[in-house]
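Next up: some structures, all given as structure tokens.
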Structure 1
Amino acid sequence: MHFIGSIIVGAIAGWIASELMKRKKKSLLRYLVLGIIGGLVGGILFSFLQIEPTGIIGQLISSVLGSVVVIWGVDKLRS
């Protein structure tokens, strides 16, 4: 069940991050992948800062911030 919850949080985080970064509308699969990668990046960033996100809201914030970093990085690589 934790795996399914992480996928749902990842999809929501990917969607929120793409809205914050004013990206074009994409598919749910793209949001899901972006959110999962963002969750990993956010976890690494929060670990580096010695912050441990707790609960679903903490995980969502971590994933959104990580997704924003991933979108920003991809945009910089493409330009």
Structure 2
Amino acid sequence: MHTVNIHYAKTHLSKLIDSVMHGEEIIIAKAGKPAAKLVPITLTKSKRKPGALKGKIKISADFDAPLPESLLNQFEGK
């Protein structure tokens, strides 16, 4: 783990981010006291599970029925 002050972090941010992307953790200090920590983001893809929402979603029996005439007129600006 590497500690730098805020001024150094502001002027060398790209270099610090490159270090973080290679696994290093960096502490940013203000007045000699730790204030923030730069750590790499770990992206994890969760596997899709078919049927995970079974029983949690209800689709109305008439969801694909034609819209009422008054609503169609509003969409068409009549």
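Throughout, read-outs are computed from the coordinates displayed, never taken from laboratory work. Computed from a predicted model, the values in this text were never measured in an experiment. Cβ atoms are built from the backbone, for glycine too; each structure is taken alone.
Observations
- Which of 1, 2 yields 22, 54, 21, 3 [P(r) over Cα pairs in 10 Å bins from 0, in percent, calculated]: 1
- Looking at relative contact order in percent (Cα under 8 Å, 6 or more apart) for structures 1, 2, the greatest value goes to 1.
- helix-only ellipticity at 222 nm (-39500 (n - 2.57) for each DSSP H run of 4 or more, over all residues; to 500) from the coordinates reads -7500; which among 1, 2: 2
- At a computed 3.0 (distance in nm of label points 7 Å out along Cα→Cβ at positions 24 and 48), which of 1, 2: 1
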